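Structures incoming, each one as structure tokens.
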Structure 1
Amino acid sequence: MSPLTTTVRDTEAGPVLTVTGELDYNTADELRQVVTGLTLTPGQRLVLDLGRLDFCDSSGITTFIVARNHATAAQADIALVAVPAAVLRILRITGLDQVFPHEPGLDTRDQAAGD
């Protein structure tokens, strides 16, 4: 079991949150607290970089929805980046791939330069 770690980096376009490890029932609340603690302004884009995510269960998927709701309430956008195949499969099965913009592997360092 790899513990969940999160790293937040601010860019001009909005915060980039890198999620590493296992996102499950035991760790989802930790990510939920980080996400809802972010200050977003209208027009910003919250990016969840999932390229280092090892595992995600339904609690993790629920946390992505919480993140989307948080962004929407702030009139900001959200995108999932480098979504692991297993997570993408879950998003497709549930139809959430139509709700979350997702990109295969954006270099988020360049995000502020323009999407």
Structure 2
Amino acid sequence: MLLRGLTWLIVFQLLGTGLNVLVLPFVPGPIIGMLLLLMCLIVRGGVSDSLDKAASGLLRYLPLLLVPPAAGVMLYGEELAAGWAAILVTMLLSFVLTLPFCGWLMQRLIRSQQRAGDDQ
């Protein structure tokens, strides 16, 4: 069951990478694959047990993804210090754009759940 879920994750990543190479070179392949997987899950109406098991297993190792950035900060500290203004502006801009979107999305999901609860 775990192997089936991992296979689906790899298939969608490969589809995304293929589309990245052939059609959309400006969008990373794994992002395209994630969007394709999201569309597939929306059409199916839910997550299968095998995919849920595979994703849950991978989530246990998510903190390991933070090790390379931490090492990069240590290794390239001088370069980061030289470009602190650009980094700060980028972080502030992304925060200002992301925060209202997350609030809007949360409100929409809450309304959707309330409507689903009222229908039952």
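What the table below lists for this structure:
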| read-out | value |
| --- | --- |
| Origin of the value -9500, where helix-only ellipticity at 222 nm (-39500 (n - 2.57) for each DSSP H run of 4 or more, over all residues; to 500) was derived from one of 1, 2 | 1 |
| Answer label among 1, 2 for the case where relative contact order in percent (Cα under 8 Å, 6 or more apart), calculated from the coordinates, equals 22 | 2 |
| Identity of the structure behind 0.35 (criterion: FRET efficiency 1/(1 + (r/R0)^6) of positions 50 and 66 (r between Cβ atoms, R0 = 25 Å, to 0.05), calculated), options 1, 2 | 2 |
| Which entry (1, 2) yields the derived value -1.11, -1.23 for log10 I(q)/I(0) by the Debye sum over Cα atoms at q = 0.15, 0.20 Å⁻¹ | 2 |
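Readers should treat all values here as calculations from the given coordinates under stated rules, not as data from a laboratory. In this text the structure is predicted, and so the values were computed from the model without any measurement. Cβ atoms are built from the backbone, for glycine too; each structure is taken alone.
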